[in-house]
Structure 1
């Protein structure tokens, strides 16, 4: 295939794609308040649960260090790391849903 054939093929494809209609975006929930309430509540509930897990993980680290049980302290460190990751994911989720989805307040 030479260059002129490739260019004409691309131009023909672009002209063909221009004929395809581009519909306006539609609210996937159809205006349902239940779905938006569920999503807006779930994102903050997840954030609160991750914070509680972080506090419990800190307590596990303290208990494991005070009682000379390194396995408990290691479990607390793993849980603390997982709660930090969960908080970051939940925070990003909150920002994305608040900025991109207009039906979630």
Structure 2
């Protein structure tokens, strides 16, 4: 999948549908753990402010995607050691994500 930086992107977990029984799920990028779902709890290990899990179909969502997200993604379901498929994500262009915050100045 080739996308432009700055867009919102969703990666579907291969083989998983809305009717799948998911007890545990793990998303990995380049063999490194990115997100884990278990017992109705989601833990995001990297990019917590831009990455989330859709509990409807267990898709990985980027808000927004950046060039750093380029990689090979796998979705491991119910403690399986092998993924059903590998999703190659290539992000073109540059996008700088700045987390906004409100700063109050004392007078």
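Quick notes on this structure:
- Sorting 1, 2 by FRET efficiency 1/(1 + (r/R0)^6) of positions 10 and 58 (r between Cβ atoms, R0 = 30 Å, to 0.05) from high to low puts 2 first, with the largest value.
- When helix-only ellipticity at 222 nm (-39500 (n - 2.57) for each DSSP H run of 4 or more, over all residues; to 500) is computed for each of 1, 2, the one that comes out at -27500 is 1.
- Per distance in nm of label points 7 Å out along Cα→Cβ at positions 18 and 50, the highest-valued of structures 1, 2: 1
- Here relative contact order in percent (Cα under 8 Å, 6 or more apart) was derived from just one of the structures 1, 2, and that gives 28; the source is 1.
- Which of 1, 2 yields 0.85 [FRET efficiency 1/(1 + (r/R0)^6) of positions 26 and 90 (r between Cβ atoms, R0 = 30 Å, to 0.05), calculated]: 2
- At a computed 67 (percent of Cα pairs over 12 Å apart, for residues 42-81 alone), which of 1, 2: 2
- Value 56, 32, 23, calculated as Cα extents along the principal axes in Å, assigned to which of 1, 2: 2
- Parent structure of the calculated result 1.9, given that distance in nm of label points 7 Å out along Cα→Cβ at positions 2 and 34 is the read-out and 1, 2 the choices: 2
None of the figures in this text is laboratory data; all of them are computed from the coordinates on show. As the structure is a prediction and not an experimental result, all values here were calculated from the model. Cβ atoms are built from the backbone, for glycine too; each structure is taken alone.
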